[in-house]
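I've put the structures underneath this note.
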Structure I
Amino acid sequence: MRLAPIVACTTALLCLFAFAAHSNPLSRWQISCGVDAGSIAKKGKTYTFKTSSNQCPGDGPQWKQRAEIYSDRVKPDHMGSYLFSSTISMTTNAQQKWDIFQIHDGRRSCAPPLKVSVLGNGHLELTSDVNTGAGEENCIRGKLSKSRSPQKQKLNGTTQKLDVLIEFTGEAGFIATVWLDDKVQLQGTYQPPNTPGAFQSKFFYFKHGVYSPERWDYVLVSEDLSVKKVKVK
C-alpha cells in the first residue's frame with residue numbers, strides 16, 4: 001500500500017507515516033447516546049461540544065454530563081496503529097475532572113480499557129479498569145501511567161494540539177501515547193486481564209468529547225479532527 005507524506009516526527013525521532021487507506025472504521029463518527037439540543041455541532045472536520053445531560057440509559061447516576069461522539073469498531077485481534085489528532089480549545093470557568101478521549105470494549109460497568117482524563121488542575125492522566133462483574137464493587141481500579149502529564153490542558157480557550165497514538169497488538173491489547181503540542185505527555189500499555197472472571201474485550205472503538213461526573217458550563221472546540229492509520233518508524 002502506498003504511503004502518504006509523513007504525518008509527524010517527534011523530538012524522540014518517532015516518525016508516523018499515514019496509509020492511503022480507503023476504509024478506516026475508527027475515523028467514522030456519530031453522536032453517542034444522544035445529547036441536549038445544540039450540545040454537539042459539526043461543521044466540516046470541526047466539532048463543538050457544549051454542556052449536556054447524560055442521556056445514556058446504561059450509565060449510573062454518578063455520571064451527570066455527557067457530550068461525546070464515538071467511532072465504528074475494530075475486533076480485539078485487530079493489529080495496526082492509529083493516530084487520533086485534533087486542535088482543541090476548552091473554555092470554562094470551572095475546575096472539573098472530565099474525559100476527553102476513551103477506548104471502549106463492550107463492558108457495561110467500570111472504566112473502559114483507556115480513558116484520557118483532564119483533572120481539575122488541567123493535568124492529564126491515563127486510567128483503565130479490570131471489570132469482574134456488574135456494579136462499582138467489581139471494578140479493579142488501575143492506571144496505565146503512574147505519572148500525570150507535565151503540561152496542562154488550558155481552560156481559557158487557548159488552542160492546543162492533541163494527538164493520541166494507539167498501537168493495537170493483535171492480542172486484545174494496545175499501547176497508548178499522548179502528546180500535547182507535539183510533546184509526549186503520557187504512555188501506557190493495556191493487556192487483556194488474566195484475573196478470574198474478568199471481562200474480555202469484544203471489540204474496540206474510540207470516543208471523544210466531554211464526559212464528567214458533574215454538570216458544568218463549558219465549550220470544547222475540536223478542529224480538524226482526524227484518525228489516520230499510520231506506520232510507526
Structure II
Amino acid sequence: FSVNHHLIRKKLRIVLLGGAGKSAAGNTILGQREFRSERGKRSVTRKSSEKHTTVSGRSVSVVDTPGFFHAQIKTEELTIEVERCVYLSSPGPHAFLIVFPVIMRFTEMEQQIPQKIETMFGEGVLKYSIILFTHGDRIDTPIESFIKQNCKLRDLVDQCGGRYHVFNNINENNREQVNDLLQKIDRMIEQNGGGHYSNQMFEDAHRFRQEEEEQRRREEERRKLQEKGKV
C-alpha cells in the first residue's frame with residue numbers, strides 16, 4: 001500500500017538491538033563509519049550512543065546499544081545501558097531493529113531476545129520491531145527458505161508481524177538496501193497509526209517490572225517464613 005508522504009518527511013528514529021553486528025548495520029544505514037565495529041561474533045559496544053545524518057534527503061537518527069549477551073558487562077549495567085536508548089531517541093524510536101547475522105547459529109540465547117526486549121520495553125514493543133538479517137550474501141538459499149528451516153527463527157519473525165529485512169555486507173555502499181529498509185519502517189509506522197514507541201510506554205513497562213519484582217520478593221519472604229515455622 002502507499003506510504004503517507006507526510007511521514008516520509010519526518011525525522012526517523014531507529015534503535016539497534018540484539019547481539020553482534022549492530023554497529024556495522026548502523027554504519028550501513030548512516031552510510032558512514034560512526035559506530036566502532038569489529039568483524040567477529042562478539043559485541044564490542046559497551047555504551048548506548050546516538051548518531052544522525054541525512055539519508056536519501058531525510059534526517060535519520062540511529063542508536064547503537066550493547067549486545068544482550070556482552071560478556072564483559074554485568075546484567076544490571078547492561079540493562080541500564082540498553083534502556084538508555086529510549087531517552088537517546090526521545091520522544092521515542094519509530095523502529096527497533098533486532099539484528100541477527102545469518103552466519104551465526106540461532107541458539108537458545110538468541111531465542112531469549114524477544115522475551116528480553118519485552119521485559120525491558122513492554123509487551124507492545126514488538127509492534128515497532130523489524131528483524132534485520134545481516135551477511136545476507138553469505139547464505140546460498142533465499143532468506144524466506146532460511147527462515148522456514150528454523151521454526152524458532154520463524155516464530156521470532158512472526159512475533160514482529162512477519163517484518164524482516166536483509167543487508168548484504170559485501171557491498172556496504174549499496175544504498176538501495178537501505179532505502180528499502182526505510183520504506184519498510186515507513187509502512188510499519190503507518191500500520192501503527194503514524195505513532196512511535198514512547199517514553200510513557202517505557203515507564204509503564206518499567207513500573208510493571210518493578211511491581212513484579214516486588215511481588216516475587218514478598219512471595220520469597222513468605223516462603224522463608226513458612227519454612228522457618230516448619231522447623
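All of the numbers you see were taken from the coordinates with simple rules; none came from a lab. This structure is a prediction, so every number in the text was calculated from the model and none was measured. Cβ atoms are built from the backbone, for glycine too; each structure is taken alone.
Worth a mention:
- When Rg/Rh (Cα atoms, Kirkwood Rh) is computed for each of I, II, the one that comes out at 1.02 is II.
- For relative contact order in percent (Cα under 8 Å, 6 or more apart) computed as 21, the structure of I, II it came from: II
- Structure (I, II) behind the derived value -14000 of helix-only ellipticity at 222 nm (-39500 (n - 2.57) for each DSSP H run of 4 or more, over all residues; to 500): II
- Test item: mean count of other Cβ atoms within 10 Å over residues 57-64 calculated as 19.4, pick one of I, II: II
- Of the structures I, II, the one that -0.41, -1.03, -1.74 was derived from, the read-out being log10 I(q)/I(0) by the Debye sum over Cα atoms at q = 0.11, 0.17, 0.24 Å⁻¹, for residues 33-136 alone: I
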